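These notes open a run of structures that come right after.
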Structure 1
Amino acid sequence: MSADSPTVSVVIQPGKKDNGPMTHQTESLCDILSAVATVQIVALNAAVVAPLADDYDILEVGDGQFPDGIAAAAVQFLVNQIRLGVALARADTDVVLFYGATTYAIPMAIARLGGADVIAQPKGDVAAACYADWRRSTPTAVARVLATGVKLLERTGFAVAHGTAVYTPTMARSLGLDPESASVYADAARFVDTEAFSVDTPPAERPDHVVFVGRLDADKRIDIILEAARQLGPEIDVTLVGNGPQADRLADAPPNVTHEGWVPHDEVPAYLADAQAVILASEQEGLPTVLLEAYACGTPVVAPRVGGIEDAITDALTGEVYSTPDADQLAASARRVVEEYDSDVLAQNCRAIAEGRFSRAAAVDRYRTMLEQLSTQYAASTTTTPEIAEVPT
């Protein structure tokens, strides 16, 4: 790693070209890293990050598409790993950060053998997400076995990498990692644009309605959100912003549900700033982008205790956490936030956290510290299994 400005190659997982959230998340990470490093994006499907081509060098490795059928997809997955490994072996880079692509142990090993510092940064529980998707098309037992295989691959990736960066200590534990370990960086940076996302509507002037913003994927449990909406009844309206494969479930939505479909990211603040709360029912999450954006708008969040969510929400102060994805619990928590808690206090707390912990300056400082420690620790020797020192918050 050079002393002045290291080169960081960000490897992203394959995805659909219309996956706006993935594009935005990648843009956010690269924006943070570009303040302290020269950034290159390595993608199995460059269409996912095509909007970023003007700002970053993008290296496309294959098309990132998986064929139908488990066996064929598994073969393509192996081919993708080899392609990535070859590309990284030829790359002149100081650090390789696998963003979401944490099951790619082969290219991780190749990058490490080539002298690069390797960081695995999961965005959530990939095994849980795969299981949620596969169990709808394969027998549950088969889906569980396949998901276990994914988890083992990810654990191998964690072991191969010099260190693993996660968003919160609870997220680390949910992935089988020890947040106190020197090889685990348990406060990976996220940030939100507090100018684009702001408290435009005072809490007292907002209507009694809650909003979900995100892709309508299987692991987001849209069925739970719709059942919770039925329980909330006509007193509290529910708006869903986003599209995805679970959109067909909205055909039987109760009358208090409105589906806005996909909207450009610059229109999202208006939905968040006009709601009494953001609601989630996900089976797995890391630290959802919409949580940060909601906080910046002074909007509390109601979400299940998965991933890093528990560390980011304080009951009655910034929203409410319920134990597991469940319609009864979601409805009860949402009702308390809307009808019982002090909306002004909620808004003030949420905004303060967005401007502090989730500011861009704080995010840049965390990554600068991590990269400096990587440079110091691994410059002397590559023969032992190194660890990332804890980064102060």
Structure 2
Amino acid sequence: MVDLNHPGCTGCGVCALVCPSHCLELAIDPNGEYRPRITGRPCSSCGLCERKCIAVQVDEEWSDILDCCYGYANDPKLRFQSTSGGVFYAIAQMFIKRGGVVAGAAFNSDGELTHIIAGSECELQRIRGSKYLESNAAKVFPGVQACLEEQVEVLFSGVPCEISALKRFLGKKYDNLTCCEVFCHGAPRVGIFKKYLRYLEKKYGKMRKFEFRSKRRGWDCPSYEICLEKKTIFHAHEKDIYHLMFGYHDSLRQSCFQCARRSLKRGADISLGDFWGIEKYYPEEKVKAGISAVLINTEQGKRILNSSDITTVPCRAEEIFDINRWMISNFDKPKSYARFTNDYKRMTDSVFFTKWKFMYQIVYRIRNLIGRFLR
């Protein structure tokens, strides 16, 4: 049986999905991250879970970056409503119009983030936008496989480990599958998000919508916009406690600190994210509505991009990686990680978030003082 405590486990859920004995299931562990768990049914020792594990077998195909550019959707409304420059949504629209489907992360009615298959513009709306937490992506893999077998064009969107998991599940190459990975800084643990959501819902009622990257202040000043029954909360990223936990890396799952997919070689056809720091290289660009950074990794990715209703401008990879260094190299686990995890497990929601908000405020003030002194 696969090692349930493997430090490289990404919580993808493929091991539980392929188990013929149904002796594994995906669950939230005491540290708040998705991990496989024994159901109690007898294991047949077939070894399939180990062969499909992307932490144990890191052998998927990798591609050198063919080309780099930045860009945005030509439709101004679409561009503004999207997280970055709207490039992904423009590509996804093209797939829908051609009779294809798009698989991506969306919240369900219970506030759980899971992957869905969208076959219409209306369903596609649910996938739009960044989500700063783990998705239960494996639930959609059998549906993706069924579409591929029926010769339907599929666009799959996810973070690099989710794309690796899908490919490992499928077990063979499909020409009608296009994978689009989002730049991944790391995945906040699902348990932390559930704790935060419970903390908010106790005060303001059930969540109706959670937007992690509102552009109300512009793309370069991102904010959380959280719609609840009794109140809509609008928090700048630098002031929202959940985002601070993400930014200081305390809420990330442990596999993110030793990710095998932070590399110049990519596992998707297209890689998309924010072109942070673009003003350093292209000060003439108007960025308020959002700019996407694009890595084209395969010839298939190049054809898809050229067929979409977007504007692209060539740039260099080192310009994109200048601020997005975490795409190609790992970073250290914060010294506060163990203490943070222990507090998550033992503290009430209110005490937990109050304490860590105070802790981050102290760190922020100390850094500001040091910065002023050095100037």
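Throughout, read-outs are computed from the coordinates displayed, never taken from laboratory work. Quick caveat, the model's predicted, so the values are computed rather than measured. Cβ atoms are built from the backbone, for glycine too; each structure is taken alone.
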* Looking at mean projected area of the Cα convex hull in nm², for residues 185-280 alone, point out which structure of 1, 2 has the largest value. => 2
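With helix-only ellipticity at 222 nm (-39500 (n - 2.57) for each DSSP H run of 4 or more, over all residues; to 500) derived from the coordinates and found to be -12000, which of 1, 2 does the value describe? Provide the component values of the computation, followed by the final result.
On the way: 1: -12000; 2: -10000.
Label of the originating structure: 1.
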* **Parent structure of the calculated result 16.1, given that mean count of other Cβ atoms within 10 Å over residues 177-184 is the read-out and 1, 2 the choices** => 1
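To test your reading of the models, identify which of 1, 2 gives 1.00 for FRET efficiency 1/(1 + (r/R0)^6) of positions 25 and 137 (r between Cβ atoms, R0 = 30 Å, to 0.05) when calculated. Before the final figure, lay out the partial values.
Working: 1: 0.70; 2: 1.00.
The value was obtained from structure 2.
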* Comparing FRET efficiency 1/(1 + (r/R0)^6) of positions 113 and 337 (r between Cβ atoms, R0 = 30 Å, to 0.05) across structures 1, 2, which is largest? -> 2
* Structure fact -> Calculated from one of 1, 2, semi-axes √(5λ) of the Cα gyration tensor in Å reads 35, 24, 19, and the structure in question is 1
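Have a look at 1, 2 and say which one yields 15 for relative contact order in percent (Cα under 8 Å, 6 or more apart), as calculated. Mind dumping the intermediate values first?
On the way: 1: 15; 2: 21.
Only structure 1 yields this read-out.
Thinking of 1, 2, which structure, once distance in nm of label points 7 Å out along Cα→Cβ at positions 57 and 321 is computed, gives back 4.1? Could you put the intermediate results ahead of the total?
On the way: 1: 4.1; 2: 2.9.
Of the structures listed, the value fits 1.
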* Ranking 1, 2 by mean count of other Cβ atoms within 10 Å over residues 89-96, the structure that comes out highest -> 2
